[in-house]
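Next up: the structures, one after another.
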Structure 1
């Protein structure tokens, strides 16, 4: 299902990595129209994560797009179980950071981790149901 000529993934990966390096270590930012350098850094971190995801998707599946359809997975049941485990770990981290680390990390950290964890949980449950009890075979 890969495209004849695989799309370029390097540009998004490099730009995403450079922005993430800035957000994590250099912390170069402007206050922006919202008068908050930390909000600008958070926004840049979000853009960086999107670019890194696009790069990973193009490298992994050799096609354009953003959604990893079940028919692209080599071993859907095994991969979905791994994603389910990762979602539980992410949701645990969200709870921990939201309750015990609010003094150290920015306040929305637990919320963002919860969003990512629940998206992973939803995808893994969908795939497990698709290849299991709801499969057409």
Structure 2
């Protein structure tokens, strides 16, 4: 399966229905604008792929008065009285990190988290909960 390429934004815009149909069908569509090339692809397929290659790294720890969850090396943490609540809270914390990443993305300790941010953006809360807990899709 090969990618479909448009040499300009104008050409892609003129064929927008085709671009979206091709991407929905599983092919990648590339569009050149000035010196950059962008890719259009099916968001569900990309999310599924990212969920399989981006490790969650969330650590959940039982404590005397409840549960804590965190991601080592990232400003993502949560605490709650029960397990389900801490998972919900860490999902919220991951979403907050993804929002903050736009201003953090050039910092050396954050720039490699593009895949995580895209996964968060493309996932609903239940999908993120399953990713955090390692549950099957």
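What follows is calculated from the coordinates using simple rules that are stated; it is not laboratory data. None of these values were measured; they are calculated from a predicted model. Cβ atoms are built from the backbone, for glycine too; each structure is taken alone.
For the read-out helix-only ellipticity at 222 nm (-39500 (n - 2.57) for each DSSP H run of 4 or more, over all residues; to 500), a value of -14500 was computed from one structure; give its label from 1, 2.
Values: 1: -21500; 2: -14500.
Working through the options, I get structure 2.
Starting from the value 2.6: which structure in 1, 2 was distance in nm of label points 7 Å out along Cα→Cβ at positions 54 and 118 calculated from?
Value 2.6 for distance in nm of label points 7 Å out along Cα→Cβ at positions 54 and 118 corresponds to 1 out of 1, 2.
Taking volume of the Cα convex hull per residue in Å³, for residues 6-77 alone for each of 1, 2, which is largest?
Working: 1: 114; 2: 142.
If we compare volume of the Cα convex hull per residue in Å³, for residues 6-77 alone over 1, 2, the biggest value is for 2.
Rank structures 1, 2 by relative contact order in percent (Cα under 8 Å, 6 or more apart) and report only the one at the top, that is, the highest. Don't jump to the answer; show the numbers that get you there.
Details: 1: 22; 2: 17.
Going through 1, 2 one by one, relative contact order in percent (Cα under 8 Å, 6 or more apart) peaks for structure 1.
One of 1, 2 was used to compute P(r) over Cα pairs in 10 Å bins from 0, in percent, and the result was 12, 32, 28, 18, 7, 2, 0. Which label is that? Could you put the intermediate results ahead of the total?
On the way: 1: 11, 28, 35, 19, 6, 0; 2: 12, 32, 28, 18, 7, 2, 0.
That value comes from structure 2.
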